[in-house]
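Input: structures, listed below.
None of the figures in this text is laboratory data; all of them are computed from the coordinates on show. This is a predicted model, so every value here is computed, not measured. Cβ atoms are built from the backbone, for glycine too; each structure is taken alone.
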Structure 1
Amino acid sequence: MKVLVLGSGQLARMMALAGAPLNIEVLAYDVGTGHVVHPLTQQVMLKGLNTAITYANVITAEFEHIPHDILDACEASGKLLPTTTAIKAGGDRRLEKKLLDRAEVANAKYQLINNRDDLERAIETVGIPMVLKSALGGYDGKGQWRLKSSQDIEPAWQEIETFLTATPDQAIVAEEFVPFDREVSLIGARGKDGSIAIYPLTENIHCNGVLGLSVAQEENQALQDQAESMFRALAGSLNYVGVLAIEFFEVEGKLLVNEIAPRVHNSGHWTQQGAETCQFENHLRAVCGMPLGSMALIRPTAMVNILGEDSLAEAVMTLPQCHLHWYGKEKRPGRKMGHINVCASSSAELKTTLTELAGYLDPAAFPALNQ
């Protein structure tokens, strides 16, 4: 089985590693160069999208912000999973909001903004405080503005107006500010036959808009059931195939969808050591028409993102249940360079190990471990 991944970053890399034992060959299409590369070595294997489409049995994606002409060509082949509808919704907050409304899953009150009059309507209907997010391209805290009081309106609008003028296909989604208790995510998979398997909820800690720490433990069953119900509604409405991630705000025991990701997700990297079958293998199983693997939590596990660092103290590797995953990237400030999966036999032991790990790491580079 040959799988072509649109995108040649770390997610394609980890899919390739997970696919090898199943005799699934994974190649990655670099949307910038038009070359098909080996996900681990980045060696050019093929050239041109049409050649890649012909070569592959299945096409999938590792990120949402893919040019629509590429997506449309892949969908026309009948090989793309999930569909362009799902992938485009993950990359455009306007489409995402319509999808959430159509599936009748709870999300923050919102208003679309294309001009100053729309902003005034949003202030009336959504209210202040509010968060303003670019419809296209914003991620990891980028392309966002906050209105905490009426004094923020003019400075924010000046920036937004310049932003909209420079990118005519853009728009802004104004969302009510949600005073959440914590952020959690749910990752599940839906197979070609409609079968569904779902991982336990994961608690996420962000710093400066970027995920720093994800912790998977046995959750409150009522909260898990609530999240799974939303997953089933969204996956069913899209006739989805593959791994789908949903990020939530938890507010007094109730969940609101923050955003979706139609792909394997950063907050699910813990599954490599903490689940019976990791998210990367289950995504490949789903799109290749294989039975889904068990998503049972086998031990409390946390994932720590490595941001902007290309080396760690050797002492990290002395911790018996710490597992390093480097992405082979060139160092750049804030860039996701790798992650650490930390496992334990109990939640208490996991907390102790994370504290010990923090002692070996630069607190400025790993702020989520010091919250």
Structure 2
Amino acid sequence: MRILVTGGCGFIGSALVLHLVQDLGHEVLTLDALTYAANPYSLAPLKGDARHRLAEADICDAERVGALFEEFRPQAVMHLAAESHVDRSITGPAAFIRTNVVGTQVMLEAARAHYTGLDGPEKERFRFLHVSTDEVYGSLPSGGLFTEESRSDPRSPYSASKAASDHLARAWHETYGLPVLVTNCSNNYGPRHFPEKLIPLMILNALEGRSLPVYGDGQNERDWIHVEDHARGLVAVLERGRVGETYLLGGRAVRNNLDVVKTLCAIVDRLRPEAGPHERLITFVTDRPGHDRRYAIDPGKAEAELGWRPTRSFEQALEDTVRWYLDHADWWQPIREGRYAGERLGLTG
């Protein structure tokens, strides 16, 4: 199967591309603008593999995107490309609107033009999978769970831009008949995660003996899913999902941020005891504006309809993630020394 993946040099995108090519044998065209958070090195295992090609392109460039559709003739599109950091969206929302909203519209239009020209089995099998986040639903009360029926209630420029892109994808299905599927996932973790996000930032700061900044009181809760479980879930939706439907993918692993950081400290203490205890490095910092208190997903629909379910134990997979960063300094050191040194992003005022 020929699959066009946008954002394939990002964290989730690279895990998906590796799974599609190495595990499933698909032919993949990765479309990525190679902005600061992208890392082509994440796809190094595919170097020389005839089943994969990387095209450096901006999803907002309609002419370039259209040309890639004509050249590659995808049988499916998995659209992951997005600006995805809440803090940066607070101080620079324009980039999020451009990529997440305008870029999604460009991708949908290119897919529609391509789909219109198909016929027979090729048209029947074509799918456009739009990948999104649980942040579009806003903040949950204690004990609550997001479902596919939850109302959009975004609280940040990032989540608002993703909610808008979700609505566009659904509208292109309803208005134009494009065979669209939508997924919303919980927080991902695992290898090759750009170190501005909580888990990789805490791992690398702990290894370097730097402070571990925790927003507010640290009690904000998130549902965590391992990125490889998420990749399998996306494939399950693409292959077996009902056209026009939304599927929520979560790991059934709700933890508050402070507990996650303390767990990471304990893991690093075991693996690098000479620098411990690392919990002494925890520092509480001013909370960010609009910081949602709780996200949690009920993935029951995907489990029941698609036969998919998360397989990773959070605590064990978290330790595996720490070990990956210990073993792959060649991946993260150039980032820390160049593009992102661990500073706080999204400051206002």
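At a glance:
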quantity: Structure from which 1, 7, 12, 16, 16, 14, 13, 10, 7, 3, 1, 0 was derived, P(r) over Cα pairs in 5 Å bins from 0, in percent, for residues 29-204 alone, options 1, 2; calculated: 1
quantity: Ranking 1, 2 by distance in nm of label points 7 Å out along Cα→Cβ at positions 157 and 173, the structure that comes out highest; calculated: 2
quantity: Read-out mean count of other Cβ atoms within 10 Å over residues 181-188, computed value 24.2, structure in 1, 2; calculated: 2
quantity: Highest-scoring label, criterion being relative contact order in percent (Cα under 8 Å, 6 or more apart), among 1, 2; calculated: 2
quantity: Comparison of 1, 2 by distance in nm of label points 7 Å out along Cα→Cβ at positions 109 and 133 - largest value held by; calculated: 2
quantity: Given 0.25 for FRET efficiency 1/(1 + (r/R0)^6) of positions 53 and 317 (r between Cβ atoms, R0 = 25 Å, to 0.05), calculated: source structure among 1, 2; calculated: 2
quantity: Label whose coordinates, when helix-only ellipticity at 222 nm (-39500 (n - 2.57) for each DSSP H run of 4 or more, over all residues; to 500) is calculated, return -12000 (choices 1, 2); calculated: 2
